[in-house]
Structure formats: C-alpha cells, structure tokens
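Down below are the structures I want you to see.
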Structure I
Amino acid sequence: MTDFAANLTPTKVITVSELNRMARNVLEQSFPLFWVSGEVSNFTRAASGHWYFSLKDAGAQVRCVMFKGRNSYVDFMPREGDKIEARCTVTLYEARGDFQLTVEFIQRAGLGTLFEAFEKLKNKLALEGLFDDANKLPIPKHPKQIGIVTSADAAALRDVLSTLKRRMPNIPVVIYPTPVQGKGAAELIANAINTANERAECDVLIICRGGGSIEDLWQFNEEVVARAVARCSIPTISGVGHETDFTICDFVADIRAATPTAAAELVTPSREALLNTLNQLKLHLVKNLQFMLNQRSQALDYLARRLISPSQQIDQQKLQLLQIGYRLQNAVNQQLKNKQQNLLRLSQNLQHLNPQAVLTRGYAFVQDTNGAIVSNSDQLNENDKVKLTFNVGSAEATINKVSP
C-alpha cells in the first residue's frame, strides 16, 4: 500500500483523480511483468500508431494498449480472433478509470513450445560442433555455377534469379526444386540438398525462402535439414526469411544472409563493380605508363643535350674562335683608347706648362747674353744687356737699376 493510501481515514475526502492515481500505483506495484494469453477483439490501430484492443477468453476480457515504440518490433499485425500471448504490465488509465494492460511484446499463441524446441535443438547441435567456425567452408568469390534449393514458384527464387542476372548474368544456375512449407517439407528440403551434394555440379549452394511466421519457417528448424546442410561438401549460404528471422539452417550453413536477395549478392561479384574496378585499373595503368614515358622522354632530352655531333663541334669551335677574336679586338681597342686618353692628358699638361702660353697673356721672359733665363734680380747688374722675348717678337734692353 502506498504512503498516501496508508494515510486514508473513514472521514478523509479525496478527489477522483487522487483515487485513480492511488489505484494505478497499487496495480503497477503489485503486478510484475508477466505473460497472458487470449483472443484479440476490437483491434484498432490509431493514427498515432498505437494499438488498442481487448484480450478475452470464455469468461472475461481486458482492455490492452500497445504503444508505437513497442509494436514496431512485432512482425505481424493482430487480427480479430487471433489467439496471442502478450507480455505486459497492469495499469489504470486515470482519465477514464479504465483497468488495462500495457503490452510490451506479443507473439502468436503456441510459439512458446516452438521456441523451446528451437533452443533445445540449437543447443544439441552446438554441442556436436555443427556451428563451429572451423567447419565453415569459404564462399568462392567467382563461382562457375550456382545451385539454389527452394520452391520453384517462390517469390524468393524470382528475387534471387533477378539479382544474379543483374550482378553476373554469365554464371549458370541450377535449381533443385523442393517445397519449403507444410508437412513433410523438411525431408524434401534435405533430399534436395543431398541431391545437390551428390551431383557436385555447383561451386556454391543457396538455400532460401521468403519471410513468414515462425511456423512458416519451421521446416528449416528441423534436424534433418540441419544434418543435410552439415554433410554438404559444397559451400552453403542460408537465406531464409527476413533480416530478423533466424533458423537452425542459418547456424549450420557456412554463411547466413539476411534475405534471399542478400544471399544472391553474397554469392556473386557485382558485374558493375568489377567493370568499375577494371576501369580504375585501366586509368591507373594509363597514368603510370604516361608517367614512365614522360620520365624516359625527359631523360632522352637530357642525353640528347649532352650528345654533340662533329658538325656541332666544328660550329662550336668556330664560335669560340670568333669569340676570342672579338675579345682580342675589344682588348686592342681598349688599349688604344687608353693610350689616346693618356696622350690627350699629357698634351693638355704640356700645354699648361708651355711658357709660350704665358706670353700670350702679356708676359715676357728675360735672358742674359748667354741665353739663360733670368728669374731673380740678383742675376743682373747695372748696364747688363738682356733680351726680352714676347709672345710675338723680342727686344734688347740695358739694365739701368737693379732692385733686390
């Protein structure tokens, strides 16, 4: 009993909401998660995705709700009159005061026995080593011929053949037809597998059928099928049911495919992918060849530049002689130019030192009777004879007075 309920007294007044909340708490705390079986009635799928229905038997019924987040994991839609088993909890819808079950998972009635048989056989075969990876055969990447064990009129066969034709149409296919559902089908499936093994005409064997309930797929959970798959010396691929379906055949086979179409994809390389890979290799080869040709061409150009013919050698020697002649002529011209410049400089210096140049400015120089230049008055006495030389002409003179 909740704390709130414990505080109730005969005189205490509570609201309807409080009452329903107390009842819901009591129910949810009193009933753990449990299984209940019954017949589906008044099934409704709301726009929200939630399922509303009733479970009933000969004497009573109870409302149920299965929310979208839970019913999305169920692989079938319940119908009116279906007998199911539901894993659920008890609760109370407070707004209406309705007693109801919140369903977590459902399965068709009687599946518990099948699951028990499934687990029993699975454990037995596992202990014998039929599931061991060491016993698994590798699936050939490029099979020459593919075998298929399934019903000749099954949609799964059409899907497999369509996929094989799309991916690798040149690979031959051998079909070993057999019923895949119904009483006695397991023996026939095992016989088809044994036939394929005895004829040994295929490189890989696909064992497949489409999706369905656990009862529909049960023939692939029979021990006779598991033994036939285990004895098969041809690599086997099990493609039974949908992705969420698992059978004993899946565990014994060399590899499990999620669907029959996936099995066909596993057993064949993609023609388009191979062509793309081939094209990529072609482009890579062309690129490498072009790179090598460029490298060799560049090396050839380098060697060609180093290789000189006799005519080229003669031309180079002529060119060298011409260059030497040019350099010699330039050197001679430069020497002559330097000499001319020196001569001009000396001529200019001589011109500056020429006494005659001084005379042009009105000066004159004095010589004694011996012709010596008189540059100091001490060289003269009174009555000495001297000669005066001008720029133009000369004259003789007598010294009248000498100043120190």
Structure II
Amino acid sequence: MKITGIETVVVNAIHRNWIFVKVRTSDAGLHGWGEATLEWKTKAVLGAIEDLSQFVIGEDPHRVEHLVQKMQRFSFWPLGAIGLTALSAIEQALWDIKGKALGVPVWQLLGGKVRDSVRVYTHLLQGRQDRPIADNDVSAFCDAVQETVEMGYTAIKLGFVPYTGYDAPLMAVKQTAKLAAAVRERVGNHVDILTDFHGRPDSVQAAKAFIDVIAPIRPMFVEEPIQPGDPEALAELSRQVDCPLATGERLLTPREYAELARLRAVTYVQPDLAHCGGFTGGRRIAAIAEAASMGVMPHNPMGPVAGAVALQFAVATPNFVIQEEAVALAPWYRDICQTFPIERTDGAWQVPTAPGLGIEIDETEAAKHPFAPEIIPALKAVLPDGRIANW
C-alpha cells in the first residue's frame, strides 16, 4: 500500500475555517481523515500541507513514526504552529488509515482502552456565537450557564476575566468575584467550573489578583493565567495561589512540556492534537506529564474530525482527565459528517467501536460551507487607552 495523494476540504465555521485533510492510498476506497484547523491561518496551513505532501506521497502509510520524522527532519527549519498543524493532520489521517486497514478503532492501536467513558466539558451555550452574553450582566450570564448545564454536562468552562494588562483594576476584580460567586451559587457544587484567562494578564501580580477572587468557588482549574512561553513565571504563580493551573493549547513540542514538568508549573497540561504532532506528539507529551504527576486535558474547540481524534486519544491515555468540546461553534458541525463516532451520555463521550477514527466527512455537504473570511473576535481586544490587549 502506498500514499497516492493528499487533498484538503475547507469548511467555514464562522470564527474559523475547519481544514480537513484526506490522505488517499493505492488501496481502492481506503483513505484517512485528519484536521488542521488553525484560527485565522487557513491559507498558510493549506500551503504547508502542500509543502509536506512531497515527503509522504509514495510512502507506506503504516510507517507513521517514520513519516512524522521525515516531515520534521526534511523540513530543516522548525515547523512552528503552521507547519506542525499541517503535519498533525497528515499524521492523524495515517492512524485512520491504519485502523481501517486492520479493522480496529485507533484506540486499540494506542495500547487499548484504559477507561469506559470520556468525560467532557463545554463552553457557554456549547460555544454558540449567535447568542453573546455580556459578563457584566450577571443574571443573564448565570441563566446561560444553567441552560448549558441542563444540556447534560457536568463541567463547563467560562471566561470571568476581562481584557487587562499589567495591572488588575479594582472594579474589574470585584466584578469577577461577583460573577464567579453567582455562577457557583446557581449551579451548586455538583458541577465543575473551569475558567480560561486566555493569557490576558500581562503580569504574575495581575493574574494573581483575579485568581484570588475566583479561588473561593473552587474551580477545577484556571487556564492560561498568563501568556504562554514563560514557565518560570507560571511556576512562581502556581506557588502563590490556592487554585490548580492549566496551560498548553499554544505549546507545540515535547520540549516545552518537559520544562513545565521540570518546574511543576501546572496541575494540568492541555496539548492540542491538531497542533502538537497528532497522536505521536500527544502521546509523548502525556508521558512527560504523567512522569511529573500532571493530568492531561486536551484542547479542542475545533471541528468534528478533531473531536474524533481527541476521543480516540482519551480512551487510551492513562492520565487523561477531561476533554474540551464546542459542538455549536457552527450549526453544521454534525451535518457535514456521513459517520460520526461521538455519542455523549451523562456528560461523557462513549467509547467508539468503528475502525479508524470512525468519522467520514460528507464532501457534498461540506461544499455548502466553503472558505470565507473569518469573524475575528480578537479584534475587539483593546484596552480603554487604545493599547492592544491579549485576546
């Protein structure tokens, strides 16, 4: 069996374009799917996929590790977010092919299942973009949280922290405290509350001011309390606060995670399998985290193929804790799938049994939502004095 071609299918999802990668083989009808979605970098990723294709066409798709090494080492320059996203999708598709060829789900190829279900969390209103809820309207915000939980979730991730900088204005801190307390009172103690800072604070001190007022509601974690790339500062913050910290969606390589592990900087790591090298990179990162007693909570606010990948990974990863999903980012999330392996019951995905990733994109349906310029929410990340904030 040989790889005969690599194709891409782009589906607009309003705030991003999903990039699905289809790897074809010489066996009639046998192909694999991966996802290379990278916010607001669609055309660059498509170019990177084309560049990497020359290293794998004509090769045996079963040699996954070999082909990952080939794409990385023959590229000479470190691939970065765009190149690694392209590589990740091709890598995922190779596992899909391997599972289909052998007649087993990918989790079987990763060592077999270590759990019987995969706990998930979602965003406010499952990530819907057509119902923006202002965080200064505490009552409406709590209503939306309650509505989301009643969809059958036991955990929800929320944004409590406004755009900020090096300081933490008192009024903003007090509003955050009020909002967090109101949410906890509304949902009670049986629902886990997760909160994402999106790296908005520019200093450890500003991050600590907001974490200190959120900590009393006992969040499962505070995600990206500061910008990624400074593990020493993150470790310092971790020692100063009474709250688990998490990071990783914008980290790409095992080496970066090894530094987090060395410093015991966070409680949880959040690799994105669409950016960190697919299953190959994700498994290395999970092993590093496990050696440092860190849990793994993969990042995944993307499309359905990324969801299928995350599900397979979670089933077979011992230190997996909970999985992110955002199934309402576009109304056609499920419509573009001929087969879809994700079934949620009691706040958890069920273990899939179909061969490979268990997902098939309906290319006719997908074509109804072609590439379009994204609506970029980051453009509103401006402080009162006009300085650009971290989105």
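Just so you know, all these numbers are worked out from the coordinates, no wet-lab data involved. Model, not experiment: these values are computed from the prediction. Cβ atoms are built from the backbone, for glycine too; each structure is taken alone.
Any idea which of I, II comes out highest on distance in nm of label points 7 Å out along Cα→Cβ at positions 38 and 310?
Details: I: 11.7; II: 1.9.
Evaluating distance in nm of label points 7 Å out along Cα→Cβ at positions 38 and 310 on every structure, the highest lands on I.
Identify the structure, out of I, II, from whose coordinates mean count of other Cβ atoms within 10 Å over residues 302-309 was calculated to give 28.5. Traced to structure II. Sorting I, II by relative contact order in percent (Cα under 8 Å, 6 or more apart) from high to low puts II first, with the largest value. The maximum of mean count of other Cβ atoms within 10 Å over residues 86-93 over structures I, II, that is, the highest value, falls on II.
Given that distance in nm of label points 7 Å out along Cα→Cβ at positions 246 and 270, derived from a single structure, equals 0.6, which label among I, II identifies that structure? It would help to have the intermediate numbers written out before the result.
Numbers: I: 2.8; II: 0.6.
The value was obtained from structure II.
Please state which of the structures I, II yields 49, 32, 24 when Cα extents along the principal axes in Å, for residues 206-349 alone is computed from it. That value comes from structure II.
When log10 I(q)/I(0) by the Debye sum over Cα atoms at q = 0.24, 0.31 Å⁻¹, for residues 222-261 alone is computed for each of I, II, the one that comes out at -0.73, -1.06 is I.
Tell me which of I, II gives -14000 when you compute helix-only ellipticity at 222 nm (-39500 (n - 2.57) for each DSSP H run of 4 or more, over all residues; to 500). Spell out each step's value before the answer.
Numbers: I: -14000; II: -11000.
Traced to structure I.
Which of I, II yields 2.5 for distance in nm of label points 7 Å out along Cα→Cβ at positions 94 and 342, as computed? Matching structure: II. Ranked by Rg/Rh (Cα atoms, Kirkwood Rh), structures I, II are topped by I, which has the highest value. Could you tell me which structure in I, II was used to calculate mean count of other Cβ atoms within 10 Å over residues 30-37 as 11.8? It must be structure I, since only it matches.
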